[in-house]
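As structure tokens, here come the structures.
All of the numbers you see were taken from the coordinates with simple rules; none came from a lab. Just so we're clear, the structure is a prediction, and the values are computed from it rather than from any experiment. Cβ atoms are built from the backbone, for glycine too; each structure is taken alone.
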Structure P
Amino acid sequence: MSFDKLVAAALDLVPDTGRAVLGIAGAPGSGKTTLAEALVTRIAAALGPDVVAHVPMDGFHLADVQLERLGLRDRKGAPETFDAAGYAALLRRLRTDADRPVYAPGFERTLEQPIAGAVVVTPTVRLVVTEGNYLLLDRPEWRSVRSELDQVWWVETDDATRLRRLTDRHIRFGKRPDLAAAWVAEVDEVNTALVRAHREPPDRVVVGVADSWLLADL
């Protein structure tokens, strides 16, 4: 029943006019995307598919050519490898520009590259669900992101499950098992330590268990 409560909480954010934005944050591999997609599916079933949209933060990854220019290719996924200002600007536009379609970048996992204009938010959308590691990160550029979100929910998942997901994901998208494990240890877990130690308080904490989620006390 806890997931039903989460759906109800998300539905409570849907305004009669205008648009709200719900953020889902958490460490790498915590299940942010899975939760966001599940919420969007249930909200679409309740209110119609034109009322809700999913706009992930991943579309604001810097392309590899920029990471190479900045010397950050081996840190891809760290906070400084995203266009945080561009992401905040898009969220602001989503909140204020509800009378025409708004296009957002997506992220192609097989290419590991952002794709411009891959996502559209139509004027009928009343709730946008976005997700990413750094929505609560206590740094100026990410606080600007937080200020554009009506609520942010933090997803917490046990480390064994989270690390298995991360390793499997890297292997699925082309890394050798040994390189996948090394990337998790040397990059993903550095980012995990950062977001856990330097995050602002969330509006809700959601605990991932098996194939569902539990609502935790703050």
Structure Q
Amino acid sequence: MGKWGFFISIEGPEGSGKSTLTSGIHEHLVRMGFQVVYTREPGGTPPGEEIREILLAGSGNIDAMTEVFLFMAARRENVVRNILPGLREGKVVICDRYTDSTIAYQGYGRGLPIKLLRRLNKLATLGVKPDLTLVVDVDPQKGLERIRGKEFDRIEKEDLEFHLRVREGYNKIAKISGRRVKLLNGSQSPDELLNKAISLIIDKMSQKEKVRGGRR
């Protein structure tokens, strides 16, 4: 991968199969011989995991901006402790959710100013952006039905209208950032989804290597 690694973020509404896909990508890339760092948001570090508990546990109300600051604090730790070190070592870094989650959930879902959220994201991440973001798209009602039977976390408990706005947010993000963000059909089987994701990742890696080669 050269001196600087390759950064992949995986996004999607609740019940999209995003986390299963992230795990599959991790295992596949390791088998291919890549050195891989896997992390998640919120989480990935001891402070981040504690913040995750606050954000997702129970049904208590949290002010929308307080929620944002908690996510940003966890994200900053993740970038400093996991993402940046992995990229500096030339590894592939895979993150289950990243900055686009904030835009989709707190921006489109909760109605907070998107320009402000983008500025906060930039501060929290030191400007570190994914090379490729895969968004697993699924109808929110179908996604929530998939995870029925498990205890819903605080965000999963939001009403259907909220989840519809989140999905709309992801689709808008994909339209705006089409070179970085790719939509995947979440109604496909896990194997089909993984094959498509790996194809997109390898293609993007090849493009990045060609650009690097042209600069030498």
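Largest in FRET efficiency 1/(1 + (r/R0)^6) of positions 5 and 149 (r between Cβ atoms, R0 = 30 Å, to 0.05) among the labelled structures P, Q is structure P. Determine which structure produced the value 19, 42, 31, 8 for P(r) over Cα pairs in 10 Å bins from 0, in percent, for residues 125-188 alone, calculated from the coordinates; the candidates are P, Q. Structure of origin is Q.
Starting from the value 14.2: which structure in P, Q was mean count of other Cβ atoms within 10 Å over residues 29-36 calculated from? Among P, Q, the structure yielding 14.2 for mean count of other Cβ atoms within 10 Å over residues 29-36 is Q. Out of P, Q, which structure matches 14.4 when Kirkwood radius over Cα pairs in Å, for residues 69-156 alone is calculated? The correct label is P. Given 21.1 as the derived value for mean count of other Cβ atoms within 10 Å over residues 13-20, which of the supplied structures P, Q does it correspond to? That value comes from structure Q. Each of P, Q could give helix-only ellipticity at 222 nm (-39500 (n - 2.57) for each DSSP H run of 4 or more, over all residues; to 500), but the derived value -16000 comes from Q.
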